[in-house]
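These are the structures in question, set out in turn.
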Structure I
Amino acid sequence: MEKVKPVGAVLMFVLIATLLIPSILVLPFSKSSTGKVAEKLGQMDLGKLIAESSPIRVSVYRTGEKKVEEIPFEQYVAGVVASEMPADFEKEALKAQSVAARTYLVKNLLAGKKEGIPEGADIGDSVLDQVYKNDEELKKIWGKDYQWKINKIRQAVYETRGKIIVYGSQPITPAYFSTSNGYTENAEDYWSNEIPYLKSVKSPWDSESPKFAYETVIPIKEFEEKLGVTLASGEVGKILSLTPGRRVKKVQIAGKEFTGREIREKLNLRSTDFQWTREGDHIVIRTKGYGHGVGMSQYGANGMAKEGKTYEEIIKYYYRGVEIADDDPFLKQQVVKK
């Protein structure tokens, strides 16, 4: 075999290095078994980066243990995203969720003391605020998938660190939910007050969600007890009006009028988009969507991300007339307050 000349050897070294270095750089984020050691180191570094990039610590009331836990700001955001959105969602959807979760936290920090959590806590960890789970809890839930899932979420959080959603220079109330019925809902059609950036928009991507359609069967006696009505023979109820989001606004049952939200909450339905039929001794209720329907649809966000939309585009679609801003000025106010 012909010997490689010195110049050729240098060129060959450069070529090999050019091919190998990109692979080495991405190795910490690989899910392959050959990169497990580098993957763990990469995850540890990313977790450390998130903790160190946190401008303040957040006092989170852990409802299960009934104690307050001090958590680095961005680490809290990662724990919320991990708990509120599937980790296998597109990265841009996870980034949109990161910004929404961070905005919710900033909004609550500025508001001050909240009911339902003890003195000294900034926020709770349940659905009354945002669901938050720490790394140990996530390891138990995810098992062998923990490493790649938490790393993917941490990347989304780190890449959007310090970003929040504002309307008129103030942090918004970033309502979000799982799955729409094809449209989001106006804030005033579910809650009592109108919010200019929470307006109904089309969300056709949600039809791909496994939570898009559902059927609930309720015994007639239970139906009557929960609603405080007595049904006549063959009677179910009459839908009187719909919202712009194609959900039930008003319904009449046995001469009694309800809002769609009242029916949803009293019967524990997934959505206020419902239709029902009476079948024997039961009421069969078919719903579309999952959640209150106001703000950002998570499955809709994922559908947009699959089409190549960025997290900024997703946010500005579901929250009308908003801008993405830095959280630093608002967190400085919080530091002064404390």
Structure II
Amino acid sequence: MVVVGGGQAGLSAAYHLRRRGIDFVVLDAEAAPGGAWQHRWESLRMATVNGIFDLPGFPKSPIEPDEPSRTAVPRYFAAFEREFALPIRRPVTVTAVRDSGATLLVETDHGAWEADALINATGTWTNPVLPRYPGHFDGIQRHTSGYVRAEDFAGLRVAVVGGGISALQQLEEISRFATTFWYTRREPVFRSGEFDPEAGRRTIAAVTADVEAGEPSGSVVSYTGLTWTSYARAAEERGVLERRPMFTALEPGGVREADGGFTPVDAILWATGFRAALAHLDPLHLRNERGGITMTGTQVAGEPRVHLIGFGPSQSTVGANRAGRDAARALAQYLTIAA
């Protein structure tokens, strides 16, 4: 058994595979524990992340709210790995997974593994969405994946593109040091109430329905809407939430507005989200004609050897934990039958 990815979902799967006595290895492309958390921007503190659910069987020690998530979460993941002595190989990048008949051939930059089954837990961080617009821009361009600190934009005119949670956080931060212009494809929709457990259940049900129908699932905010977080209210109070329709073209010194006008900018931050990092699974031809992958729970429909976790409805940390457990249970049954 091979688990691809050593973030929250991959570690949860490893824990449950170990409990079921299944032989496995985790192949993680990162050089150290922590998954994508070790690459988050410096100002993302534990008090402002959307919640880090405890890994199974290992409650977190108290964490200071002001500690950066890029240090706190990797430290917790590393302690979890040590506690359970998990068989993790890193850094190992999976380049392709192929059907070799009775088994799957997992090709990597450090050789190949044969596996009776595979749990994919690669998340989205390594597959940022970078929209294309006509023209070219001579200034600074960053994606959220390369964003480090707001101070890097001090004194500049910055176009922040995106209507999600990260876009709002970064817009608010950068606006304290720079002149900002906020662009989104659609008019942002803010929820009138709190995102309570019932709203969470409705969201999960909607995403589950999409992936079970083989539809490409959208961004998280497309299902949930935006909430009035502390940083969103701070941005509104300072007049920062003045949304502009998406510009139509890039020019060397700025952007061409939807109404034909021109806005000079020095930098563009593409807070345009991520897609599931699944290119290594392309040789298995799992995608349908719409670009989606039809799922039954965590299993790829019609391919009982492949489970996707931290995908679709299990992108949250609590969802990733449950998906790791569910995939381990299903594969234990499959391997018993296959034997």
Structure III
Amino acid sequence: MPPEPIQTTVQGVLGRITLARPEALNALNLGMIDHIATTLHTWRHDPRIETVLLDSTSPRAFCAGGDIRAIRALLQEHGLEAATQPFRHSYRMASMLAGYPKPVVSFLDGICMGGGVGLGGHVRHRIVTERACVAMPENAIALTPDAGGSYLLSRAPGLSGLRLALTGGRMNATMAIAAGFADRQAPSGALDGIRQALTHMPAGQVMDSLPPCPALDGGPDTTTIAPVYDAPDVATVIARLQAHQAPWAQADLAALRGGCPFSLCITFAAYHAARALPDLDHVLEQEFQLICQLLRRPDFAEGVRARLIDKDNAPRWSPPTLADVSGHEIASCLQNHASFSLDLPVPDADQEQ
């Protein structure tokens, strides 16, 4: 039998939740999400456990996100409400982790994208390594940054979060810390020692003992990108990128050209709306309502087909270009609410996710 995709252990004062689905880069399915949430509920009041650790058995990935193929199958076989459930459970778990009464540490070692950010990106102590690759690449499959990712992006310095939201840009450790997706960098070879220290020392003390690491390439700074991304719409951003000769601008342009036009417009509007929302829970609710709207559209199934199933990287978007996207429809997506919501915050005694 294959190993359980979630492993839970207790050593000393440390409760450890380990993702162990390396063949899928630890992509989260509904069963994994509910297993983690149930464990967190149980450990909340366990006097033995002072710190919780989220990590992975794989050096390649902490978590590559949600199991998008499975969500597409749910949508096609059981309809919209069934397909929204992994998102709903994941977002409620992100909210619970953000407000967890005990220190939670995440090792964002390797790939951490989408739902992986929802799992490890809202906890008290977030450690990245030289192998970290953090991103919110949802526009490529006709969704939008979610799992609280748009909350972090909307709080990133300057307009760096908007750039990352639209391009799905990959962040190394230095970039992730600068953008507010992580707190500290540690060498991947030091993680075992940190893990062992957490079994008998307070998490804050362990974090404070970590030595600094050399900075990696931080990419263009906020003042450099501002003249491009301080724009009224996505079309203006693209026009400015076309006129810009810097390598980073040309890379951004290629990324935007590969995104779903409707999703790019939703992401632009959602980023600016999230900046005005007061906290993570309000942004999670906005994300959930947008996801419910986007799953109704044909672009999601087509994006998953093109990127993950057939892998021809030739999605047929509808509408096919930015010029064809209706501003009225974008506004309606932000205003219309589905009949089901996240019901945040998650009650302390509520184990039904």
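Read-outs throughout are calculated quantities, based only on the coordinates presented, and are distinct from any laboratory measurement. Keep in mind that this is a model prediction, so the values were computed, not measured. Cβ atoms are built from the backbone, for glycine too; each structure is taken alone.
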For which of I, II, III does distance in nm of label points 7 Å out along Cα→Cβ at positions 71 and 95, calculated from the coordinates, equal 2.3? I
Ranked by Rg/Rh (Cα atoms, Kirkwood Rh), which of I, II, III sits at the highest value? I
Just checking, which of I, II, III has the largest value of distance in nm of label points 7 Å out along Cα→Cβ at positions 47 and 255? I
If mean count of other Cβ atoms within 10 Å over residues 63-70 is calculated from each of I, II, III, which structure is the one that comes out at 11.9? I
